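Listed after this line are the structures, all set down as structure tokens.
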Structure I
Amino acid sequence: MRIALRELRRRPSRFATATTILALIAVLLLFLGGLLDGLVRDATGALRAQDADLVVYSSTARDSFFRSRITPEERARVEAVDGVEAVGGLGVALLGGRVPGNGPRDLADLAVFGYELPPDGVGDPPAPGEGYADEVLRDDGIEVGTEVLVGPARTPVTVVGFVADTNFSGQGSLWVAADTWRSVQNANRPDATVGPGVFQSLVVQAAGGVDPATLAGAIDDATGGATRTLTLDEAVAALPGVEQQQSVFNQIIGVTVVVAIVVVALFFALLTVERTALYGVLKAIGARSRTLFAGVVTQALLVTVVASAIGTALAVALDLAVPAGAIPFVLTPSRVLASVAVLLLASVLGCAFSLRRVLRIDPAAAIGSAP
């Protein structure tokens, strides 16, 4: 073990190539992970912010806001279910918004939400014709007091405040009262109008001690199968593209980890070949194979730690350099820790390929073959 540490200290250049490659792999892992987190965050913020346990869609909607309609009669059945604490209507319209001072084709991408139960970080429903805008819409020139003309009908909505992390489907959200949302929806989506009291979905708060999954089944039974009720986590996962994005990015991340394992395996396999005579001498004077292999693992872990530190610094610099809103990149401490842990595991697995070679070294043959 001491020999391994001494070699790292006295001959660091010997490990420079592996450190550089692993640092680049660390940057790639962090970039892919941060991009995945950013995409998911931009797609799901509005649902994640809901102060509720369940989301209720119509049974034929395939878990989509835009195909769902909940009538006042169905809502009344939901509210009557034992264990339901509170129910609020929720609807969304994806439209472009004209911002004063911007060009006629320079539209802000808006997700206009009509709500009754305030999500986390969002105040009570504002007055008619007013709304709270997500902070990302500042990049489109929207400020407090800005009157945004929404959709082709140019329905006016005045921004009275800002909220954070409430994007939906990659678009900045605009939170308005239910009647304002109906006005926006009916004026700009005449093919998908909603009547008085009708919402696209309901958010439900369960009473204390009530299991949300059990309550979901009770709600669907009470409506005679006219609704499909999901827990909040299920509703987030059911949003279009979320599972597909996670699957694709996780596969790419997995391939990157495999590359890291191969890099470590090849590098330390070559080092083991170079050290065959040295290991033969050490075995001849009583060193055990497990001690020698522990030295290899120690070197791999330290090289990976240094590479991870370099990679993390580069990823943080990238995060700071990228203009806000340019790409959906979010670098979180949990993602950094997870990526470093995966690289450390990859380094140990890569070293495992050198174990057999270390075990098979014969002291007499190794010493005899030494120049």
Structure II
Amino acid sequence: MKLALRELRRRPSRFAVAAVILTLLSVLLLFLGGLLDGLVAGSTGALRQQQADVIVYAVGSDASTIRSRIGPEVRDQVETVGGVDAVGGLGSVQLGGRLEGRGPRDLLAIVLFGFELPPNGIPDAPLADGDVYADDSLRSEGVEEGTMIQLGPARTEVRVIGFVSDSRFSGQGSLWGSLDTWRAVLGENRPNARVSDEVVQALVVRAATDAAGVAAAIDEATDGATQSYTIAEAIDKIPGVSQQRSTFNQIIGVTVVIATVVVALFFALLTVERTGLYGVLKALGARSTTIFAGVALQAAVVAAVACAIGVGAALALDAALPSGSLPFTVTLSRVITSVAVLLGASLVGAAFSLRRVLRVDPASAIGGAS
């Protein structure tokens, strides 16, 4: 082991090629992971920020608030289900937003949510009609506290009174107001989708017991008039989320395979060059497992250096990007996972040289070397 570390310290150029390639793969791995996390975060923030456990849609709506309508009778049934602590209405409408001083076609992509149970970051105090909280990604568009935003073709005005974080939906900035504000904006800009004062698009439910069990109990209590999901299930139902995860995970998997192959080829060639050295070490009493441990240690150190550079590059990119621009997010879980995967791939790649190490015969190796 000491010999392996000494070689790394005295002859780092021998490992330069592998280090450079692994660094590039590390950067790619973290960039892909950050891009995936950013895309998913930008599509699911509105649901993840709900202080609730279950979301209830009307049957046949395919977990879409736009196609869902829940009346007071169904809500009463939901409220009587055992394990339900609190129920709140939820509505949404996607519209273009105009800011004062901008051209008529310079629109912000916005989703206005009406709520009863406030999501994370919004106080419990009721909101006045026309007052909204804005997702902080809209700051990059010039939105500030007190900004008036005109929504939709009717140019219905709402006033921003504060900001919330990580609440985007379907890649669009969100606004959060009362159900009355939502109904007014919906009625003025989507007359064909107008709803009465007691109708909402969905219900968010706080559960006192197992969320999955409460969701099943709600659908049973409403005689199949609803489709209820836990927050995690509702997120997976958002169009494109599961497809994005599947596509990016496949690319990430290919990147890991490439890293494994690179390490395997590099240390296989290195083992061939060291055949004479390994023969001498074995003649002096070194075990094959000890020699291979040195090889694995070198692979781990090279991969760790590459990961450190990759993590630094990813964090720098995340810090440099303004909010609401490129959907890129670096999370601790992603960093830990990516580093662990790359280290594991390096050790697996190094393991391919084990067979060559075991087959080294001291006599023939030393004789061949001489």
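Okay, here's what the table says:
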{"read-out": "Highest-scoring label, criterion being FRET efficiency 1/(1 + (r/R0)^6) of positions 237 and 341 (r between Cβ atoms, R0 = 25 Å, to 0.05), among I, II", "value": "I"}
{"read-out": "Structure (I, II) behind the derived value 2.3 of distance in nm of label points 7 Å out along Cα→Cβ at positions 13 and 317", "value": "I"}
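Coordinate-derived values only; no laboratory data. Because the structure is predicted, anything quoted here is derived from the model rather than measured. Cβ atoms are built from the backbone, for glycine too; each structure is taken alone.
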